[in-house]
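Pasting the structures here.
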Structure P
Amino acid sequence: MKKGVILTALGGIFWGLSGTIGQFLFQNYHLNTTWLTTMRMLGAGIILLIICFIKDRKKSIAIWKHQSDVIQLICFSICGLMFCQYSYMTAIYHSNSSTAAILQYLNPVFIMLYTCLVCKRLPYKKEIICILLAFSGTFILATHGNIHEMNITPLGLFWGVMAGLSASLYSLLPRNLMNRWGSLIPIGYAMLIGGIVLGIIGKVWTIQVSLDFIGIIGVLGIIVIGTALGFSLYLLGVHYIGAMRASLIGALEPVSATFFMCVWLHSSFTVFDLIGFILILSTIFILSYKKEA
């Protein structure tokens, strides 16, 4: 149990660090979000697949022998992971790593609304509370309580909400795949496929990038520490403590993103940000508690 908690916590912390590194690169090197997201996905996909092939080469290849799994994998790669990674990085570009990470945690509310729609039922009392908390938290983050003034840009808010929506798709789409093939194989291939598709759509080979040594280290940090290692540690933690507990501990991502943003980038974090932060993250604990009941 203790080992699983530590592994999951490290995964969440590394995700938060990844977002802050992304903010640093956007601020200091003016990187294109499509380019950075493509490099992140391609690099992490290659690393994760190398790990998969070392662990079980036959299983890593066998996924391509099942047509239904291939279709699901492609859908997950583009509609789930690519959308999730791109919207998150774009939210950081238009706001900051802390706000993007917090808004991404609207995803449990989107999943809950999807469940209500599929099951053709109205939300339960606790679910209604979560919807109100999520909207209140988003409103406070965006306006700091002043309806006449936006604290973040409209694009920052839009892509932050899209990050939450895409994170819910990322959670829902691969369930059957992960039941059959585990987590690393689908995510490794999805990273690679999503990176290739995004790179082609964005024509990344035409994008001019100027990086010095620190910039290169930053990009490698996002790929290796923030993505490949972050996912690997988190999924290993899930193996020990289960998905529900892991999702709660994974909420360290916005906490760590805020910490690194304030300490490293010297960004401000107000009381209103803290209130919005708490309101949105509280939905995770409320919905998870309901699951246990």
Structure Q
Amino acid sequence: MSSLERIVFGTTADTNADADATTHSTSALLRQGGRPGSPTVLLVHPANLRARCWRTVLAALPADWRCVAVDLSGHGASPRRAGYGPARWVSECVALLDALDVARVHVVGASVGAAVAVELAAAHPDRVASVTTVGGAFRAAEPADTREFLAAIAEVGVRQAVLDVLADEPGLDEALFAAVAADISVNPDDTAAAIWTAAAAAAGLDAAPRVRCPTLAIVGDGDRGCPVADSRAFADLTGGRLAVLVGHGHLPMYTAPARVAAYIASLVDGTRPHQPRRDPERAVNP
């Protein structure tokens, strides 16, 4: 795989009635494509993880593709900001595309990153060529579940709270569990709570009817937080495809990176004016 480089770019300013505008920076990992005209893929991580959660998927995507994985504000190497949520994160993604002079992009988003991808496609249809979701956050979380996770953050901190949720995640062996642990974005409790509150309210299905590009919803059959039914609803609303990964849970970018990459490639190639690659073996949709 071509090497990843860390880039930093300016994003839209925060303003309020009592303060001057402040320009913020956002960080991303960039892999330059090897051929002019090859597609650009933007990858958006789940809440409380970071851009590098996509590293094994990136390694399996075609080497000539230009790929960029963003650290949303409050995650990874991007600084904390006042206020979080899909609308803010969409604006950061648009700023990234502008900074890289990318006119049109294939967007891949996992969990709340999927909600960001859907909102991006709905708000900027001229900029998005396709959307792939991975364990997409298509409905707001139950209030009781949100309260329980916020209480866990207050009690043990965000890192341990996330790990406790993933303790029996399907397909996540000891080595992969350690990889996820290393990728968690550790923030002060108030920041972690603000990010999770915003993520829990994300409902990608709300924007789905306004998506006009090809779509693909990838989901593990063991995903408890973002179940198969929600991804199926998104696929139905957008006229897209559904790929169910049997034996996997909420994080197939860790547990099945080659299959995730193959599905992404099949969608991207299907939108391009040449003979697409043969689709990867389809899982049976329950």
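Just so you know, all these numbers are worked out from the coordinates, no wet-lab data involved. Because the structure is a prediction, the values reported are computed rather than measured. Cβ atoms are built from the backbone, for glycine too; each structure is taken alone.
Taking 26, 19, 12 as the value of semi-axes √(5λ) of the Cα gyration tensor in Å, for residues 135-262 alone derived from one of the structures shown (P, Q), identify that structure. Going through each structure in turn, the value belongs to Q. Could you figure out which one of P, Q the value 44 for relative contact order in percent (Cα under 8 Å, 6 or more apart) was computed from? Going label by label, the one that fits is P.
Comparing P, Q, where is FRET efficiency 1/(1 + (r/R0)^6) of positions 55 and 207 (r between Cβ atoms, R0 = 25 Å, to 0.05) highest? Mind showing how you got there, number by number?
On the way: P: 0.15; Q: 0.35.
Comparing P, Q by FRET efficiency 1/(1 + (r/R0)^6) of positions 55 and 207 (r between Cβ atoms, R0 = 25 Å, to 0.05), the maximum is at Q.
Here helix-only ellipticity at 222 nm (-39500 (n - 2.57) for each DSSP H run of 4 or more, over all residues; to 500) has been calculated and equals -25000, so which of P, Q was it run on? So the calculation was done on P.
Which structure, out of P, Q, was distance in nm of label points 7 Å out along Cα→Cβ at positions 7 and 247 derived from, given a value of 3.8? Provide the component values of the computation, followed by the final result.
Details: P: 2.0; Q: 3.8.
The correct label is Q.
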